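What follows draws every value from the coordinates through simple rules; no lab data is involved. Values in this document were obtained by computation on a predicted structure and should not be read as measured data. Cβ atoms are built from the backbone, for glycine too; each structure is taken alone.
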Structure I
Amino acid sequence: MKNIEDELIRAMGLKNIEELLHSKSKKDFKRDMLKERNLKSKFELHHFDIQKLWAMNPATPFDKITNLSKKIKL
């Protein structure tokens, strides 16, 4: 994955990142996320799964780097 938006889409099973906060565009999503006062409830509403966050192995040329994110997740 390339950025946090892609990771959130995968960790919540969203079709697109705008779906999380009902944003009109990706640009609006960034603004909306900064303004959101109860992000935890939005994550819960969309069934956020911490085990899916940063869980993919990196693509080439970074595929030699092992993803050890499971070691730091509670």
Structure II
Amino acid sequence: HWRKRWKKAGNPPHNILPSKGNVHIIANREFVDFLVNNKTAKDFYEWTNHTEVPDETFFSSMNHNPHLRIRGQYL
């Protein structure tokens, strides 16, 4: 099951529900600014480094968690 990919990393920070998606994305500047400068995004990025597929997890998860209120999210 795909959730096993994240199990060894423990619980993700900030109540983020991980999702699997594409490595490549198209994003607007506001979305990228959040990913680069926001502590929540940085914490989650660090968490993904302990998963089996960080490249397929980071962007998709940031995009599919509306509680993060990232400008430029596509839900």
Structure III
Amino acid sequence: MLKTTHTITRRPKIFKRAVKYKSTSYDMTYLTVAELEDILFITGDKKLFDAVKNDKPFVKYIADIEKMTSGDKGA
């Protein structure tokens, strides 16, 4: 089932994060929703991941997920 999460009241936080992480408010909206909903935020944007990984452990880089799930041993 889909759930609606209203972000209008979160805009100040979203914009502050966009500035802090040198990212877009679009990306920070998704990050904020993931944090509010206590779910993983998986991204293919390496620059975004590198910017937030130390502060936001729920953000994962898709290439890392693929390595973990495929049993890739460096090949």
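A value of 21 was derived for relative contact order in percent (Cα under 8 Å, 6 or more apart); which structure in I, II, III was it taken from? Please report the intermediate quantities before stating the final value.
Values: I: 30; II: 42; III: 21.
Clearly, the read-out refers to III.
Starting from the value 3.1: which structure in I, II, III was distance in nm of label points 7 Å out along Cα→Cβ at positions 7 and 31 calculated from? Corresponding structure: II.
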